[in-house]
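Novice: Dropping the structures in below, format is structure tokens.
No lab work stands behind these numbers, since they all come straight from the coordinates. Given the structure is predicted, the values throughout are model-derived calculations rather than measurements. Cβ atoms are built from the backbone, for glycine too; each structure is taken alone.
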Structure P
């Protein structure tokens, strides 16, 4: 199967967010699992003379619009085994920013990205694409402009935050007829993302939790009604991670590295060392947006009777900070609040930690838990929609899981989960739980296989 990925961001050349890494990771993952992938991206100035980028055949583009013919070109290229199609139109893409400068979007973004969308349609014909997977709100224009009989367009989004909202007076920049404005219309304005969701064959969001969340007012960002009406086409596939540089706790050697890494890290943050039955538990506030500490505090004094070291990573909310600081004074050497950014040293933290405490709903698209699990940090997590995609509860009487899940936002439920963890630790069963956590595969190859299955499904419909 040949997949054409359409994006205005790609790592390492043009990046303003997570999309750039996702495109590069997914493209390489598709190739690794035996699919063919081409990435269509604007030919930005930064690509000129880029080391390792080999350019090939150049083709002229002539795109008809109601106001005349737009001219441009696209060039075949390759970098590190990744095939590219570079869309050339200097007046649109030879600029300082991708979307704008100094925090202000370019006034002609509709025209720029509509040209790109039209060019992508021509590229899809030339490369005989089976499916076209476009990203973000500029990619939504690709879905709207789909003119290829039998070639479905799917849409990849990280969230609904950026929607391509525009005043109706700008609609002619799309090159579309006013007869097409209905799918864009949103409370008296135009909304590209809405039109793309309605026009696409499928919408992919980073994981089941985000796919659920966009149907609610918070994550839906005003488009939750559209998401609910198109629920059948919305799919959750977690973003992939690059495991290079992480401790791999699937092997005995990796788990042995954790033992020394734990003692070294404890010493570095001035916490007491731990014996074989002891556990280092980290609670990264960023993974739960700082929520959940309200159920940790009531049981913290009891928890400190166990051979535990508990570290809250990241600045807690103002309401929680005084009580947590008092707790650290009551339990010196055992409990710590480290207010540094909880992502700044995640490699070292995960390599040392025995468990990751998630006392509230996991942030929908954060990939740090996947990396922690590969490093052998077992999740102690409160249940939330989509959690099972990452963490399966361990039941000694049933199916073995890769984490310990509790099902109510309650201090006693959290306490019971810690009791379960310590029982497994004392019984010598923790090592197996660590191995299963590390075996969960969130690599780009695994993610690419799930995308490929979806692409085949929409092609065969």
Structure Q
């Protein structure tokens, strides 16, 4: 009996074996996708992974797979593509196209599975070298009613789809047809990915725990014993150390480490600014673990003690986050946490005099006039999952938009349901200006956690291990 393709790979040269639980989940997802495609008449789904990207000259950016592709395959090698052929009864056949084994290239780039070993290890029905893509797809699409592919995601995929269809049309005289319909595969996968199963949530809990420890480490580095020449990039290094030491593969996004006035720049990246004792530092950072992101923001005082004005604004943002988290319940709307946070922030802006009462006398006036946008210009939440700004509609499917007094139409906000994961991240950003009290100048504060909607009662805060109250932060920074 011949050896299996996997057995032919020695332990010293074999790629890391995939997680069996992940592979079961991927197979279940492919079956769910097949059922949804069958409801629309079936067809062929084509899903590539992400391309490798050149950084400069001979240096590549670190490779990261496409999230949709990984969601259905669990396969992380570049130059790969998944094909799912679906019949009207929901039965399906999966084919992986990937790089063949190449001993010479593997010396430089690492060991590959190759098609046969990948088919066996990952549970696909068939596999083939990626070089056969055009030939295979032109044949697979013959006499099919529809092709499903991710619109507007992969550069040049659309033109390649047209080439496959054109190759099929050349066989019309032989009685063959090509798909008359094209469907956006993302429209189906986005809805599937919006709801996380328990396996996904467990990975996200682990990612959150690693990220929470990273924030603790950064706080300690900027605490009472902080070095005089401490800079933003020093704290970024603490974060990266904690991510990798905890087992995460990479940051989920570019880490924000913003000292002083830099915290009022929403997408500021860690630079070389000094962390001056007595100023605030805002860190927005999270790791990616096994394909899933975490996203935490904490704001703390360099040296370990909040000043009076810093603490005053911090407590306003903290209370806004508390009421927003309380609003995350099954059956509520996606916009409910934002609306709850806004009312607290608006009241705080009035109480501190940042918004004078002759401009807006009460909370309703602040909200109606939009005066708060000078200090809070972003939304309170976004979906979380494989991507830090994860996919999924923010409008409720099938529910009509409502007409506003000015004649415009507002989509119905998404109803929160169990398994959805979102961030809660209110903030206040006070840039120095002559018309604002000097005590609040250049204070930027954001507090962000990741939460899971539960079937009953309160949501689960995945990132609760990261210190958040004034007392917790000051204690960590003085340990």
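Novice: Taking 2.1 as the value of distance in nm of label points 7 Å out along Cα→Cβ at positions 35 and 59 derived from one of the structures shown (P, Q), identify that structure.
Specialist: Numbers: P: 2.1; Q: 4.9.
Answer by label: P.
Novice: Something else: Where does the value 0.30 come from, among P, Q, when FRET efficiency 1/(1 + (r/R0)^6) of positions 387 and 435 (r between Cβ atoms, R0 = 35 Å, to 0.05) is the thing being computed? List each step's numbers first, then the result.
Specialist: On the way: P: 0.95; Q: 0.30.
Only structure Q yields this read-out.
Novice: A further question on this structure: Among P, Q, considering only FRET efficiency 1/(1 + (r/R0)^6) of positions 291 and 411 (r between Cβ atoms, R0 = 35 Å, to 0.05), which has the greatest calculated value? Walk me through the numbers on the way to the answer.
Specialist: Working: P: 1.00; Q: 0.70.
The maximum falls on structure P.
Novice: For which of the structures P, Q does the calculation of semi-axes √(5λ) of the Cα gyration tensor in Å, for residues 187-330 alone return 42, 23, 12?
Specialist: P
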